[in-house]
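Structures follow.
All of the numbers you see were taken from the coordinates with simple rules; none came from a lab. Here the structure is a predicted model, which is why all the values come from computation and not from measurement.
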Structure 1
Amino acid sequence: MRALNTQEMQAVAGGGWFGNIVSFAGHEIGASVLGAVTAGVSGAIIGGRHGGDAGGTAGLGMIGQLVGAVSGGVIGLGFGAIAAPLVGWGDAVKLSESAVQGIISGTMI
């Protein structure tokens, strides 16, 4: 009996299931990390920008911006880590690229 190559393993029903599972898990973990980082940074930027909108005297606006930046980053991190695997690796990359382009061009806020 001879050893099968990769193409022959894929042709056998169920022959490449372990590789498929590992590939799927890798893409989902990668999407989760990418989404968490992108949404965390975006949330921190938006929270920092709008966190001090209601502030005013005695430096309360700066405290609001700090709280907004931290809480926006944490909330974005959590939601990005959950939402990115739900949309998949390809869409997570597209959404992250558009978010980064928005940050660079200044049109995100």
Structure 2
Amino acid sequence: MADSSTNMVTWFQLPAEDEPKAWAFYQRVFGWTPEDAYGPPREGAIRGEISARTEDFVHPRLVIRVDDLDGTLAMAVEAGATVVQGRTAIPEIGMVFAVFRDTEGNVLNIVSNLA
């Protein structure tokens, strides 16, 4: 049976030139802290992080959890997406992710359990 978060946005990423400065801003405005980013789920909320801005990561990104990363990435490409980063394992947390650009130029991450 599919996880209730399947095909849902479960994480976001905000790029920053100065991560401590960005965290200070979001803490002052919204009360967010780096420690909260990895805390337990909260009803009606998604978690997220502030990460270093890179040439390939200049805009906020949504992360969508899927059951079948390879199948979902293939469907996205068939529908007109282009792959930015193929299947990449994160063994430390038992996850795998990929990044694609949709037909409107938006860059999205998809994640799944490492199997």
Structure 3
Amino acid sequence: MDDWSALAEALTTRMGEQGINQRELAEHSGVSVATIRQIQGAKPARRSTVTLAALSRALGWPDDHLRRVLRQEAPPEESSAVVDLAARLEAVEAQVRDLADHVRQIETGHSSERR
């Protein structure tokens, strides 16, 4: 059994988190404002997986996220790609901190040489 209220809540909550309105979501997803309004109103209707995937993608979720919410399915386990991406991001952040420290050392050295 499909849970239209859960779908409406997930969509509305995520839009609020991202600070976007129906028109902006429509522009990002290619889904009409009328369809978004119907989904937010929890109005049961046939929704294609393409529509739900477009909305999910526009909201930064995996393509099947809203379909899973609607069908009351558990979300998939966090993929190793996401975990790998987080580790790579941490490594890049560390490199940026090291570079910033190096630049400060260079700037400090040059300013004391000028005196």
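Please state which of the structures 1, 2, 3 yields -27000 when helix-only ellipticity at 222 nm (-39500 (n - 2.57) for each DSSP H run of 4 or more, over all residues; to 500) is computed from it. Working shown, then result.
Working: 1: -27000; 2: -6500; 3: -23000.
Label of the source structure: 1.
Here Cα extents along the principal axes in Å has been calculated and equals 74, 31, 19, so which of 1, 2, 3 was it run on?
On the way: 1: 83, 23, 16; 2: 43, 34, 26; 3: 74, 31, 19.
This value belongs to structure 3.
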